[in-house]
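S.K.: What follows is a set of structures for review.
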Structure 1
Amino acid sequence: MIDRSSLTVVLAAGEGTRMRSSLPKVMHPVAGRSLLAHVLAASPQDAGARLAVVVGPDHEAVADEARRVRPDAATFVQTERLGTAHAVLAARAAIARGADDLLVAFGDTPLISAATLERLRAPLQQGAALVVLGFQANDPTGYGRLLLDGGRLAAIREHADASDEERQVTLCNAGVMAFDGHRALEILDRIGNTNSKGEYYLVDAVAIVRDMGLEAVVIETSEDEVRGINTKAQLAEAEQVMQARLRQAALDAGVTLIAPDTVYLAADTKFGNDVTIEPFVVIGPGVTIADGAVIRSFSHLVQASIGKKASVGPFARLRPGSSLGDGVKIGNFVETKAVTLGTGVKINHLSYVGDADVGANANLGAGTIICNYDGFAKHKTLIGKGAFVGSNSSLVAPVKIGEGAYIGSGSVITRDVPDDAMAVERGEQTTREGGAKRYREMKTKAKATPKEG
C-alpha cells in the first residue's frame with residue numbers, strides 16, 4: 001500500500017440561479033450552518049491537507065465564509081462560468097503545488113460526510129488514477145449515469161446523451177471525485193470544450209483516464225448524502241434529512257426528545273447527560289445545554305449556554321449571549337439577551353432581561369423589565385446576589401441593584417440601590433371611600449339620559 005499523506009481539496013462554491021434569492025446559494029443555511037460550512041467541516045483537516053475554495057466573481061461574502069470556517073483555506077475566483085472542470089482549474093496554483101491526492105467537492109452538498117470523503121481516497125492507495133462518487137437514484141432522470149465495465153468505471157453518460165438502455169441504469173454520478181495528485185493536472189488539462197455549450201466538464205475525465213491506460217473506479221454512498229441544492233424545495237429537503245440525523249444523534253447520546261419530529265436542532269448543538277427537550281422547541285446555532293437541564297415546549301434558543309439542572313420555558317426566548325448558571329429557572333414568556341444569570345436565579349414569567357449580570361439566587365418577579373436601550377446605545381444593569389425585584393418593575397440602565405436589595409413592585413428604578421436596601425418608586429396611592437359607587441351611578445345616569453338633537 002502506498003503512503004498518501006498529502007492532500008489538496010478543491011471545493012467549488014458554485015452559485016445557483018434557481019434559488020430566487022440575493023443570498024449566494026452556498027450561503028443558505030441548513031441546521032443553522034451555511035451549505036458551504038457543512039462541506040468545509042466535512043473536508044479533511046489533518047496536517048497534510050490543503051484547502052482551496054473556488055468562488056464566483058463579486059462573491060467576497062462566500063470567500064469570507066470559507067475563511068471564517070476554515071482559516072487555512074485559500075480562495076480562488078472563477079471569473080467565467082465555463083463548467084465544472086473550468087471551476088476546478090481556477091485553483092490551478094493550489095493543484096500545481098503538488099500533493100499525493102486531489103479531492104474535488106462542491107459547496108452545495110451539505111449532507112456529505114467526512115467518512116465518505118475519506119473513503120473516496122482509499123482506491124487511490126491501490127493504484128487508481130480517478131475515483132468517482134456514485135449513488136443509486138430512486139429517480140435517475142437528469143443525472144449522469146455511471147457505466148461500468150467489469151466492475152470498473154468505463155464512462156459517465158449524461159442523461160441527454162444516454163441510450164434507452166443506458167437510461168435504465170440507476171447508478172448515478174454525484175460529481176465528487178478524487179484524483180491521483182501526481183497526474184491530476186495532466187488529466188484536467190486534457191479536458192476539452194467540445195460539447196455544445198463550449199464548457200469544460202469533469203465527467204470527461206473518465207474517458208481521458210481510460211485513454212491514458214489508467215484506472216477509474218466508483219465508490220457508492222446514499223442518495224441523501226449527495227443531495228445537491230439548487231432550489232428552495234431542495235434546501236427544505238436537505239433540512240429535513242439533516243434534522244433527522246441530528247435528532248437521531250441526540251437520542252443516541254442519551255438526550256430525551258419527547259416528540260423528536262417537533263424539535264429543531266443546529267449542527268453545533270451540544271448536550272450534556274440527562275437533558276430533556278419537550279415538544280416544539282427550536283434550537284439555533286451556538287447552544288450548549290448542560291447535564292439535567294430541561295427545555296420546555298415552544299422555547300427558542302440561539303447562542304446560549306444552559307447550566308446544569310436549569311429549566312427554560314415554556315414559551316421562552318433566549319437570544320445571543322444568554323448564559324444561565326446551574327439551577328436557573330426561566331419561565332413562560334421570558335426573553336433574555338446578553339445576560340449572565342448566576343446559580344439559582346429565578347425569572348419565572350413575563351419578563352425581559354437584556355444586557356445584565358444577575359447574581360446567584362436573585363429573583364425577578366413577573367413583568368420585570370430591564371430598560372437597556374436609550375434610543376442610541378445599550379447600557380448595563382447589575383443585580384446582586386439574593387436581590388429581589390418585585391413584579392411589574394422597570395430597571396432603567398445603567399443601574400446597579402445591590403446584594404440582598406429589595407425592589408418594591410411597580411417601581412421604576414433609575415438610581416443605584418445599595419446592598420440590603422429597599423427601594424420603592426411609585427406614585428402615592430389615593431383612596432376615595434364610595435368613589436366607585438358614585439362613578440357607576442354617574443355613568444349609568446348619563447347613559448340613560450337621551451341626547452339632544
Structure 2
Amino acid sequence: MNRFMIIFIWLTLGAFVFTSCKKQEQKQREVDQAYYDTNDAEIKKYIQDNNLNVKQVVNGTQFIPTKSLPTAQTVNDGDSIRVHFKIKLLNGNVVDTTSIIRNLPDRLLINTESIIPGLEDALRLMREGEEATIIVPSYRALGRNSTGKIPPYSVLVYELKLIEVKSEKEQIEAYIAQKGLVVAETKDEVRRVLISAGVPNTMPKDGQEIRVCYVGRLLNGTRFDQNIDSTFRVFLNQSGLIAGFTSALRMMNEGEKSIFIFPSSVAYSRQGASGTIPPYAPLLFELTFVKSEDTQLKDHFTQQAITGTTYNISGWYQKILTTGTGTQASANSKVTLKYTSTLLDGTPIAYLTNTGSSTTNQRQEDLTLSDSNYPKAPWFVKGVKEMVLTMRVGDKRQIWLTSPVAYGIDGYLNVRRRTPVMYEVEMISVN
C-alpha cells in the first residue's frame with residue numbers, strides 16, 4: 001500500500017475518533033444540563049412547599065440562616081473550622097450526619113479541595129456560632145457521581161451549626177499558650193522563642209554561608225523533616241528557602257538555639273508540600289545556628305584561658321610551647337614526631353590500626369614528608385603537615401585546626417564531620 005495512503009488512513013481514523021469524543025462530550029453536557037435545570041426547578045418547589053426564607057443565593061446554593069451572630073468571627077481562606085451537619089435529600093431521607101450527642105463535629109479546612117463547592121460557598125457566609133439550612137444543587141455538590149446513600153444528580157439539604165472558626169494566627173497563639181512558650185520576638189509573621197542565646201552581634205549577612213541543625217514539625221507534633229548533624233548549609237538570601245525559614249535565620253546569632261513558629265503565608269500556603277505538609281499549615285522549626293569553627297575555637301581559647309596563639313590563613317592556630325635549636329624540617333625530610341591528638345573536649349582521637357581502633361593519647365611516628373599520602377598516619381592531616389614544615393628538632397607546639405585542614409566534611413571515626421580538633425606535637429628528629 002502506498003505510504004501516503006497509510007498516512008491518509010491514520011489521519012482519517014484520528015479525525016473520526018476526535019469527532020466521536022467531541023460528540024460524546026457534547027451529549028454528556030446536554031444530559032448534565034437537563035438534570036441541573038431539573039435541580040433548579042426542584043429547589044424552587046422545595047422552598048415554596050416549606051415556606052423557607054432564603055437570604056442569599058451563591059452560585060445556585062440557597063442560604064437560609066436560622067441563628068445569626070452579626071459580630072462573631074467570619075470564615076476566611078485557610079481557616080480551620082468545626083461544624084455539625086445533617087445532610088438530607090429533598091425527600092427527607094438523611095444520608096449523613098455528625099454526632100451532636102457525642103459532640104463530634106467535622107473539621108474542615110477552607111479553600112481546599114476537601115469541601116464540596118456548594119457547602120464552602122455557604123460556610124463563607126457564616127460566622128462562628130451561627131446556624132443555617134442550605135440547599136445545594138448537584139452541580140455544586142457531587143454532580144453525576146454518587147456515594148453511599150446519595151444518588152447521581154442529587155440536590156442536598158444541609159442543616160449546619162458552625163461550632164468553631166480558627167485562623168492560622170489563632171492556631172499559633174493557642175499552641176503557644178498551651179505549651180507555655182514565651183515569644184521573644186516577632187518579625188515578618190515569624191515568632192521566635194529563644195531556647196539558648198548565641199554569640200551577640202553575629203547575625204548572618206546576605207550571601208553568608210550558614211550551617212544549621214533543624215527539626216521541622218506541624219503544630220500537632222508531626223515531624224516532616226530534620227537535619228541534626230550540622231550538614232545543612234545555606235547561603236542567606238540565595239538558597240530558595242521558604243520565606244519564614246529565611247526570616248528565622250535573620251533573627252539568630254551564631255550558636256543560638258530557638259523555636260520559630262510561622263503561618264503558611266510565609267511557608268507553603270494553599271499548596272502544602274511533599275505530601276506531609278497540608279495546605280494552610282502553620283509550621284514549627286527548632287533551629288540551631290551552628291557556630292563557625294573559627295568561633296568555636298575562639299570560645300575554646302576563652303573558656304580554657306589559652307593565650308599566645310597565632311593564626312595561619314590556611315585555617316589553624318598554634319601556640320609555641322618549647323623552642324628547639326636543631327635542624328628544621330624540609331619538604332623531603334624524614335622526621336620523628338611525638339604527638340597527642342584530641343577533640344576540643346579532650347577526648348582522644350581514634351585511629352585504625354592493624355588490630356582495630358586505637359585511642360592511645362600519646363603516640364610517636366616516623367614519617368617521610370615527601371610522601372603524597374599517609375595511610376599509616378591518618379592523623380597527619382594538612383594543617384599538621386604545614387606546621388611541621390616550620391618546626392625544628394626540639395620544638396614543641398600546640399595546634400588547633402578547622403575541619404578544612406583536618407578531617408573535612410567526612411570526619412574520621414570519632415571525629416564528627418566539620419569538627420575542629422587539637423594536637424600537641426614535638427619534633428624528635430629530622431633526617
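None of the figures in this text is laboratory data; all of them are computed from the coordinates on show. Just so you know, these numbers come straight off a predicted model, no measurement behind them. Cβ atoms are built from the backbone, for glycine too; each structure is taken alone.
S.K.: Work out distance in nm of label points 7 Å out along Cα→Cβ at positions 28 and 380 for each of structures 1, 2, then name the structure with the largest result.
M.R.: Between 1, 2, the highest calculated value is found for 2.
S.K.: Hey, mean count of other Cβ atoms within 10 Å over residues 316-323 derived from one of 1, 2 reads 16.6; which structure?
M.R.: The correct label is 2.
S.K.: With volume of the Cα convex hull per residue in Å³ as the yardstick, tell me which of 1, 2 scores highest. Before the final figure, lay out the partial values.
M.R.: Details: 1: 258; 2: 295.
Comparing 1, 2, the top value of volume of the Cα convex hull per residue in Å³ belongs to 2.
S.K.: Starting from the value 0.95: which structure in 1, 2 was FRET efficiency 1/(1 + (r/R0)^6) of positions 36 and 268 (r between Cβ atoms, R0 = 25 Å, to 0.05) calculated from? Walk me through the numbers on the way to the answer.
M.R.: Details: 1: 0.95; 2: 0.10.
Here the read-out was taken from 1.
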